[in-house]
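Nothing in this text is a laboratory measurement; each read-out follows from the coordinates by a stated rule. What you see is a predicted model, and the numbers here were worked out from it, not measured in a lab.
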Structure I
Amino acid sequence: QAHQDVDGNGNWSNNRWSVVFKRALTTSDANDTQFKGSKTPMGIAVWNGQNKERNGQKAVTQWQELQY
């Protein structure tokens with residue numbers, strides 16, 4: 001996507017990541033998910049590029065319910 005609507009920040013502390021993503025719930029971009037209720041399913045994938053992880057070499061969560 002040429003334009004990114006999400007701002008994010010991550011922090012690694014005590015062997016644990018904390019992350020915050022910020023974006024408007026609805027946008028004018030047809031490629032963006034439009035958050036129209038109060039919850040939606042969400043999954044996260046993480047990989048370590050410094051460890052040469054790429055493509056399918058990553059950790060993936062189960063679906064989580066994101067409430068907003």
Structure II
Amino acid sequence: MRVELKNGWGPRSDGYRLNGVGYVSGAGRSYQTAFMSRSHDGYAYGQTTVNRLCRIVFDALDQPLR
């Protein structure tokens with residue numbers, strides 16, 4: 001499996017931004033993801049949210065395609 005990830009984050013006047021793009025390949029498949037988040041609750045909340053979304057997508061794409 002090959003995984004590549006690039007994140008960017010920082011405070012903004014309207015909340016904290018956490019954005020990420022990624023690429024996963026292996027087992028004959030490849031996936032590209034991009035997430036953009038804005039949170040008034042800070043970096044940790046944004047990071048937790050993006051990580052949970054990535055897990056949901058990973059688990060869903062791990063199922064056989066129909």
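The table for this structure:
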quantity: Value 0, calculated as helix-only ellipticity at 222 nm (-39500 (n - 2.57) for each DSSP H run of 4 or more, over all residues; to 500), assigned to which of I, II; calculated: I
quantity: Structures I, II, by relative contact order in percent (Cα under 8 Å, 6 or more apart): label with the highest value; calculated: II
quantity: If log10 I(q)/I(0) by the Debye sum over Cα atoms at q = 0.14, 0.25, 0.26, 0.28 Å⁻¹ is computed and equals -0.60, -1.33, -1.33, -1.32, the structure in I, II; calculated: I
